[in-house]
Structure P
Amino acid sequence: MHHYALALPLVIMAVCGFTDACAQTSAPAHAAPPAPRYTQRAEVKAFIDELVRDEGFDRREVTHWLAAARFQPKVLAAMERPVVAPPKWYEFAPPFLGIERVAQGIAYAKVHHDALARAEETYGVPAEIIVAILGVETFYGRNTGSYRTIDALTTLAFDYPRRASFFRGELKEFLRLAREQRLSPLEPRGSYAGALGIPQFMPGSVRRYAVDFDGDGRIDLWHDDDDAIGSVANYLARHDWLRGQPILAPAEIEDAHRDDVDRKLDGGISERRALAAWALDGVTVQASTTPSPELVPDPVGIVMLEDAPVDGAESVRYFVAFPNFYVLTRYNRSRLYAAAVFFLADAIKSAQSDP
């Protein structure tokens, strides 16, 4: 989910999302105080029994790993941080669209041009979109997380009841991953939610979507940018990215239909319908940005982004969201996240094309 990434990356804290999961909630979980050692607890013993019986793990090894896991109250505090109200676009976007992040994205694209070009050719995902995801997730690998993954996932698996089932599954995926990659489970570090590496994949996503893109015989999402680039592209392709097709385009809405369109938005994003159906609701794609007819895949949605208030009055902009926009929300389930990726990618591409 892989993700969500943080010295900690701001995106997780801001929009309650990471690859394949949504970590934040609106109220604390009130977990009971943990036992001194996880392996003294009945539910952990049952978890170990399951790994030994169903997965063929060595009992002494698994017991050693989970005995070494430490309860992390800061992990629970981060997960339980109340979300009073979702941020508006003008509040969320600036950290991800600032001058430094764009400049570093341009530099990253230049250094890794060959891998990005190969990923675009192989998977159909534009190079600038790959770069932008890495930029939003971890500032191009600068902030991949400081929590020991075994501690974060064990804490969430056994002391965060609201999402215990999900995180027990990810803890199991993490131990499988460590076994497959011949890593000690006590060494990797990542986000407070267990997201790993430059692209911040959750362990299950690493196992399903990560690729050895440089062909060196191992997948390394912490240090190998080629693998990170190829894995992001593969993730999007596997979630139905449409090669050569649009993502967002500015929309115009007739005043008489604006209230009707607004009622179709849930948290600033709509369900998808045929473009012709939106046209009946007074929605048109701005003429200067209308894609060629063959590049207009149905169904499409509407996304609303809020601009900063001027003289106390807030204004909004509307966009037609094509299927590829919704693919970006599979990486992080937030219209703000997907829009930040789109606009960062656009800024990077525009700067590269400037003379």
Structure Q
Amino acid sequence: MTPATRGSADPLRILVIDPLFDEEPDIEREEAGPDIELIFRRSERGRLTNDADYAAADAVLNCRSAHLLPRPTIDKLTRCRAIAQGGVGYGHVDLSAAAERGIPVLHTPDYGTTEVADHAVALALSLLRGIQAYDRRLRRSNDSWDARLLPVVKRLTGLRVGLVGLGRIGTAAALRFERFGMEVGYYDPYLPVGHQLAFGWRRFDTLEALLTRSDLLSIHALLNDETRGMINARTLALLPDGAVLVNTARGGMVELNAVHAALQSGKLGAAGLDVFETEPLDRQHPLIKAWAEGDPWLDERLIMTPHSAFYSTASILDIRRLSMRYLISHLRHGSLRTCVNLEMLKMRGRDATAQSTPVRGI
């Protein structure tokens, strides 16, 4: 009998929450195999409506971050052997609560890397070259024919880009920015000493030092207690006047009120945001309201996209396949290659091994 089955008449049940397939879960079933039962459920307001679904699950595949896994929910997973997150981020999962129950939490670090990096660069280029703003102004009238009306437009060559987090996505973004002739700097205290020598980029030992020389700031870190709210009124004030901010990581790292104030004062020249503290958008927030109503002071200095940086038709296929594959690999073989609470499990005496520990950059 394999680790994935209790008996021929009683297969393991994987609770698949907010599945991403359009018509049939063919990929999920192929990866799971015929001896595992898949139970598909949709969440509402961050949870399932029937607690019995949690209690019956031998494992959970959480396909989107919209479904939350705080301690009270994890306490309902009374027979769960593993939680897999379909995505890179896991800030919505209580890792400690899972570890206390001996539950490994796995994520899917190798999907959407190029899509998110491309999206970050696209937001930056659209703002720095005025693509969207010029288009909208020209659509309105020929009175906006003068290209000099957009002071945020810059020459890309020599522009100083700062990246917070230099994991998979941060590195992919840095390579793209570099090819436009930008000077790359980064802050990531969890990378080994000398890592900067691999690419020749400038490493900064503090976030503050990075910010003071970043004409363009791009966020590529995980959301946790250390990074939550790290881009705020104090840290934005360190940027050069007129700097551009791009966030395709997690909204909780950037305080929207501070972005609002920095755009109003001119400290921020522009911002491109794909993620937000509140999702879907809080349309009563003053910055969101000004953006939606086209207030002249904002004047197309803000581009927002609906947490879509990860998306392409190919990336959805990848995440469906890989997230289930890593979960099944753990259930059948005990693999913990993508476990993000490994150290917590070790501290609680669980016999677990893995080839590496997770990094903070994404």
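Computed from the coordinates by the stated procedures, all read-outs in this text should not be read as laboratory data. Since we're looking at a predicted model, the values are computed, not measured. Cβ atoms are built from the backbone, for glycine too; each structure is taken alone.
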Across P, Q, mean count of other Cβ atoms within 10 Å over residues 224-231 reaches its greatest value in structure P
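When helix-only ellipticity at 222 nm (-39500 (n - 2.57) for each DSSP H run of 4 or more, over all residues; to 500) is computed for each of P, Q, which one produces -14500?
Numbers: P: -14500; Q: -9000.
Value -14500 for helix-only ellipticity at 222 nm (-39500 (n - 2.57) for each DSSP H run of 4 or more, over all residues; to 500) corresponds to P out of P, Q.
Starting from the value 1.31: which structure in P, Q was Cα Rg over 2.2 N^0.38 Å, for residues 56-231 alone calculated from?
On the way: P: 1.12; Q: 1.31.
Among P, Q, the structure yielding 1.31 for Cα Rg over 2.2 N^0.38 Å, for residues 56-231 alone is Q.
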Highest-scoring structure on Rg/Rh (Cα atoms, Kirkwood Rh), for residues 128-199 alone (candidates P, Q) is Q
The value 0.35 for FRET efficiency 1/(1 + (r/R0)^6) of positions 248 and 344 (r between Cβ atoms, R0 = 25 Å, to 0.05), derived from one of P, Q, belongs to structure Q
